[in-house]
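Right after this note come the structures.
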Structure 1
Amino acid sequence: MLDAGLPVRAFFTARAGGSSEEPYGSLNLASHVGDDPEAVARNRAVVSVAAGAPVSFLQAEHGIRVAMVTRPGEAPGPADVLVTRTPGVALGAIAADCLPILMHDALTGAVAAVHSGREGVRRGAVDAAVAALLDLRTPAQRRVREGWSASIGPAICGRCYEVPETMRDDVASRHPTARAVTRSGTPALDLPRAVETRLGELGFSDVVRHRICTHEDARYFSHRRDGVTGRHAGVVVCGVSVR
């Protein structure tokens, strides 16, 4: 487990330590990729033990839908943003090249887990998560631009995420820092840099960016590298302070 560096219990998983067989080996946390459901259940149990609470894993849509989780272990509907202010609730954002993003609001104690790929970045998944967290603040707290912290987990980097030039231009028109080129000079997107920039624009002064490329690092799942594969996750637990 990779420590997310937030004030609450939060971490990112990798491939090792689970029950799944290849091509999902071994700590696959996704139930939609063709893996043995019993193996996925055992893997999720391993992560729940690490979190100290049953983890509610999101069902990604590659969009901006938000789901509020109010009970430990609750199974949310399809959404790319999970939010809670209930102590003891653990949220999980799965990914395999897309960005798992974890957020904490020190003013309310609320946390969020976000899955954001190209479409999520373009459409504003981060903005949707922040709006949901703002909704949990009082009117007076909403005027305060502080208390936010976030952690960006392992994801495909700008050197590896080759896309058509029109696609790059579309995303970069909204997030200029997403514009990148691959090692060979072809058009690419740097989604972690774009998200880091956007978090700063939204008032996050404490942002941890883990500069691990899932396409380059075989310790992590990568859909672009492997095709059929599993998913790792970012996990955050509400109300469990680590500082």
Structure 2
Amino acid sequence: MPVAVITGASKGLGRALAAALARRGWDLVLGARTADVLEESARDVGAYGTRVVPRVGDVTDAGHRKELVDAARGLGGLDLLVSNASALGAEPLVRLEALAPDGLRAALETNVVAALGLVQEALPLLRAAGAGTVIAVSSDAAVKAYETWGGYGASKAALDHLAAVLAVEEPGLRVWAVDPGDMQTDLYAAAVPDDDDPRPSPDSVVPGFLRLLDERPVSGRYAASALAGEAR
């Protein structure tokens, strides 16, 4: 069975993607910071009959990243690495004039530095898989200028560029930066708590991720919502 590591997997997009992969028979290593929520998610995902290994920790911790990759090795290898864990840098989001440097550092540490550290830890297994895949969960804020989204968007723009360079340096892998679009998640609620407009559920964009895995297009940046719409 193929094996995936997903960070930020206790809820939202991470959990939705984990469930979709489990339904397809993937074995999974799920990482997140909140133990009880992660354990519940792992039980639910495991109900599809695949092996699911939860690992509680913060992706900014090198020891936790090693635990995730070691768990994948214990399942037989690593075919897919999904860097989904994200930090906003300020909750709610603020204009750049009010963005604390420590907040920006926190966003960069989680969204960029930790994502690279996890890739570095996982590269031997991804190369050994023969068709290893890295998905960096991006944002439209990485390419568009939205008021108050500057720090978060800058971190995701940096993540996009790391993914693009990784694709050049590792031509044997597929490396996709995927913009899922706005979703009804705790992260979005924390970013803009007074926004009452309904947002799509994470489940609605998962078909776009699955289409990438099915069709394996060239490395690059993709919008999951567009892919999901074309897949219908």
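Summary table below
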{"quantity": "If distance in nm of label points 7 Å out along Cα→Cβ at positions 95 and 119 is computed and equals 3.5, the structure in 1, 2", "calculated": "2"}
{"quantity": "Comparison of 1, 2 - label where mean count of other Cβ atoms within 10 Å over residues 87-94 is highest", "calculated": "1"}
{"quantity": "Origin of the value -6500, where helix-only ellipticity at 222 nm (-39500 (n - 2.57) for each DSSP H run of 4 or more, over all residues; to 500) was derived from one of 1, 2", "calculated": "1"}
{"quantity": "Relative contact order in percent (Cα under 8 Å, 6 or more apart) - structure with the largest value, from 1, 2", "calculated": "1"}
{"quantity": "Highest-scoring label, criterion being mean count of other Cβ atoms within 10 Å over residues 127-134, among 1, 2", "calculated": "1"}
{"quantity": "Comparison of 1, 2 by FRET efficiency 1/(1 + (r/R0)^6) of positions 15 and 111 (r between Cβ atoms, R0 = 25 Å, to 0.05) - largest value held by", "calculated": "2"}
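Bear in mind that the values in this text are calculations on the coordinates, not laboratory data. The shown structure was predicted, so the numbers you read here are calculated from the model rather than taken from an experiment. Cβ atoms are built from the backbone, for glycine too; each structure is taken alone.
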